[in-house]
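Take a look at the structures listed below.
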Structure P
Amino acid sequence: MYPTHINPRIIETSDDIAEGLAALMTLDRRLERVIEKAGPVPLRRREPGYHGLAEIIVGQMVSKASAAAIWARLVDEAGACTAARVRALSDEQCRRIGLSRSKEQTLKRAAEAVESGALNPEALCDMPAAQSVAAMTRIKGIGPWTAEVYLLLCAGHPDIFPSGDVALQSAAGHAFGQGERPGQKELREMAQQWQPWRGVAARLLWAYYSTEMRRGDVVPTGT
């Protein structure tokens, strides 16, 4: 499922996206039409660290607008999204922010792991993907989707594909003319042919979803 080695290449510029898209067209000719329809494919990079991980946790299973509103209130209430400040938030503050109880607990468990040294978000970017995902998913409330999106957006990993993402499933089903969106296992198998550029393929399908299905920007959604 995950690359078994540390790939020194990271996705950090629009040129990297362009190179990946060119490679994907040779790997799967069906993607030519998807690339044409999707329009510009955003880089979607975020800084690694607790801040980046927390922003992805906030975005679990909510719309872009909801995630942005909750995130803005969290940063305003905490003063800054650091592990120490999030841990110090009271239940009352978390309710004002709009965090569910489960999401509050996940954010605070992750903060505790970072403060204790049990989790180093920056070091996760330099580990083999499977090891990095395993380290994150040991924290209750962080599943494969959150870990994989962290590697995509914060580490710039070139070959991670969060097949559990509903938007990616919907985009693939629509783009390839399937009657129903593929499930996680089917999409993961489909994405195998896009190695070693699955990270760019994910960005491409998110862009396609935004352009062709939502007619607006979209954030990844999953757990």
Structure Q
Amino acid sequence: MSIISREIVIGGPKGVIRVTGPALSEEIASLSMDETLDSFRKPQDQKKALEEIAMLVEGRVYIAVKEDMLIGYVTFHPPEKFERWGRGGLDCIRELGAIEVSRNFRGMKLALTLMELSFCCGAMDDYIVIATEYYWHWDLKGTNLSTWEYRRMLEAVMSSVGMRPRETDESEISSHPANVLMVRIGKNVSKEDSEAFERLLIKKKEIEYSN
């Protein structure tokens, strides 16, 4: 399926912001990186990671840009082969790897706009999109939110495109009650793939049944 790049332009007190994607690696490389985009790694290291995801055949990066500065992004890519979601043999799974907005541009609903653009026009309807949300990545200090308030905020952003919390016994998700797996099963995903994904969610049941 061919991927069409789209753009939403937002105007306001902080100037004109473009939300666009999927972005090419060369486009990301040409931008400077907002220094507050440091939730996952140092800003320049994160920029390099975005360039690498954009180069993947199945990778997508959507970005928010002010002038020549990258101020927000959301990424999608196939899950790693060593993860439960990658070991299941389902080529239709895409992982929302990260979503982040500069602390200098929060309150403008950029996260919602990034999600809206990345899911618009049926772009994700062929996929099972998952997001593994771990509390240790959350910017609690920068947002002045509690762990549970931050989780509710994340759920609101992701539910805006139809993602929902799902129960799983995957070890890192279940290691803390605030961690959550968010899932959206696209309307074009086959019944067989949907059922196979359901079996991936709870593996202990398979062990119990086999015994």
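Nothing in this text is a laboratory measurement; each read-out follows from the coordinates by a stated rule. Remember, predicted model here, so these are calculated numbers, not experimental data. Cβ atoms are built from the backbone, for glycine too; each structure is taken alone.
The figures follow:
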| quantity | calculated |
| --- | --- |
| When FRET efficiency 1/(1 + (r/R0)^6) of positions 40 and 96 (r between Cβ atoms, R0 = 25 Å, to 0.05) is computed for each of P, Q, the largest belongs to | Q |
| Per relative contact order in percent (Cα under 8 Å, 6 or more apart), the highest-valued of structures P, Q | P |
| Origin of the value 17.4, where mean count of other Cβ atoms within 10 Å over residues 128-135 was derived from one of P, Q | P |
| Volume of the Cα convex hull per residue in Å³ from the coordinates reads 122; which among P, Q | Q |
| Ranking P, Q by distance in nm of label points 7 Å out along Cα→Cβ at positions 24 and 152, the structure that comes out highest | Q |
| Read-out helix-only ellipticity at 222 nm (-39500 (n - 2.57) for each DSSP H run of 4 or more, over all residues; to 500), computed value -9000, structure in P, Q | Q |
| If FRET efficiency 1/(1 + (r/R0)^6) of positions 88 and 176 (r between Cβ atoms, R0 = 35 Å, to 0.05) is computed and equals 0.15, the structure in P, Q | P |
| Origin of the value 11, 36, 27, 18, 8, 0, where P(r) over Cα pairs in 10 Å bins from 0, in percent, for residues 16-143 alone was derived from one of P, Q | P |
